[in-house]
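Taken together, the values in this text are just the output of simple stated rules run on the coordinates, not laboratory data. What you see is a predicted model, and the numbers here were worked out from it, not measured in a lab. Cβ atoms are built from the backbone, for glycine too; each structure is taken alone.
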Structure P
């Protein structure tokens, strides 16, 4: 079965493409991946890694409209996509893109007899401005299968007209990079306050102000280390100073995945305290699973998918509730055995739900189900099965004749 997967998050071999590696062991799947030559996101320009990835044939292709102002990346299209679809002749086209994007519309119009599978994250239901709302409904009516990051994301596509099957899918973790360290953590090296950490964009919606307020309220003199950049950084530094926390709060710049893993490995717990707003609701929180893969439990808010992703590998506190967070910090500091138990459960959570093998299994299941539901594909499969059955029957007859003679 031929798959054409269109995915701008797969520009990097060290990140988005890792989910395709398990397909190297699948002889029943011929997976082709289309990625943009260059990608612009969150103020960074990424140049696509060249082809040559295990488990997939990668096609690096130029795009038009890579930056659409307030519409971000939703305007991009591939001018050579028609030719690529013709050359690959896929049974399934899979888009790791939202249904209102121009590239989703482009693939929908060019797909011919291929089944269409969409992978969705958007978990806030809101009416989009023209023409995006019309594009979303047009694409969803022609989609054969949805891969959904969360129940909230499923509810959004259902509300917008999608009535077909849904397969849940998480994000895989690179366990070669994100893994426990043999070195003792901060509280193990020398008894004292917990070391809490945050990795990500420094924006007001991430609730880091709540972490500072909680530190000021808690009896435990916890430390907080923030790795990331963003517009809220100066205000956060000023708030730490105003609360008398400057000696316990420090900041580090972005790094490579290896840098992030090394940073997480020094923590006693990671925090992700996102606040729900009109435009923000945590869709997954990949840093949760990265921390858990390192054996670091996570303190998360109740925003969006955070509690479900954490599972029992950490703790959830109400959004925007520094008092509840302060109480939890004191409890965690007073019970090292409970921290260790949560850390073990964090690793188990990743091993059971968020490996690349689990992600690949969800992809393959959705692709297979979508292809089998297509009338022409079903006829093709029936012909193949019929031919195999006929060959098997002929083989048995031949053996019977030989035995009789």
Structure Q
């Protein structure tokens, strides 16, 4: 390692991915030496402990000095504010009394309970599909689906901005993996022309780091032209987009042209877990081959009951989506009129582009001290030199919270000469 100053500014996680030693532990000491030096310079900003629900205002224990801070929260995925709805909490409490804390078994053995079956049936009806399968996390959903369905010699062709769970599922499947340029149908076609045999195109409705929507009609048309199946991950768009909230596929009228619908409960529904919706044949096959579900404990029945209630409210109260989009328009207008670079976002995810992997920590520290909770987004979540903050808007935000957060963000960006 070099000097402390150099190690902090010149190194990041990418420098510790490989090591020349034959000992897998050899990397641990140099990494931790760097981390000890880096923490006081900003890396402590990750994993700071909140002591309140993920609402528009939170209290947080600051990682460096242990201070208790009151902050405007612009980071959480609680898009419809459902994680704190009294009805959702009551449903979870009732399930806790009925079932206990956890499922205490995998779904194929002793972990499947009637509340899980009811949730899957509710989801299938909502998505207008034959069946829906629940997974314990969104990550395990994509890993289990792709690795369960695709095989060596097959092709998985994914958008280059695809979530890590899509990438990891493709790698675990041992299929040939190719990435096409982000939201680029022409490059998808170039990649598909090179592929033979079974092909799966993996795309997302709204991309979590850029906040942009996929050009679904063009991508689906290219995939169908080459006989590829289409998997659409709507983690950030289901319950938000479309006339009834079924997502980007509904928005474009392509629900029957997408072969596999994927989503999560940890965003708009304020819970935890994920799902795959599609044909009954797909459900039955994944029941035996989606290893991340077969060999994991089933979703807690407490969470499953709360998610069921969130799903019911999301369908019953379309005004929640209206409130979300009104808040999105409000804060975007505040940011854009001041010249803040929000990239290509058109969604409730608004990136604040910094493009400086070192300074993003300094700026984030200053934002924290000024009263705004945002997280630095750096490699490997985004490409190097594409660092940013990611503002996530909720229907639960008040206008006062959005105005306060935007004012602080604009002032700090201007003071730090990111905004001129």
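Worth a mention:
- Across the set P, Q, relative contact order in percent (Cα under 8 Å, 6 or more apart) reaches its highest value in structure Q.
- Parent structure of the calculated result 2.7, given that distance in nm of label points 7 Å out along Cα→Cβ at positions 31 and 207 is the read-out and P, Q the choices: Q
- If distance in nm of label points 7 Å out along Cα→Cβ at positions 223 and 367 is computed and equals 3.2, the structure in P, Q: Q
- Each of P, Q could give Rg and Dmax of the Cα atoms in Å, but the derived value 24.4, 99 comes from P.
- At a computed 26.0 (mean count of other Cβ atoms within 10 Å over residues 199-206), which of P, Q: Q
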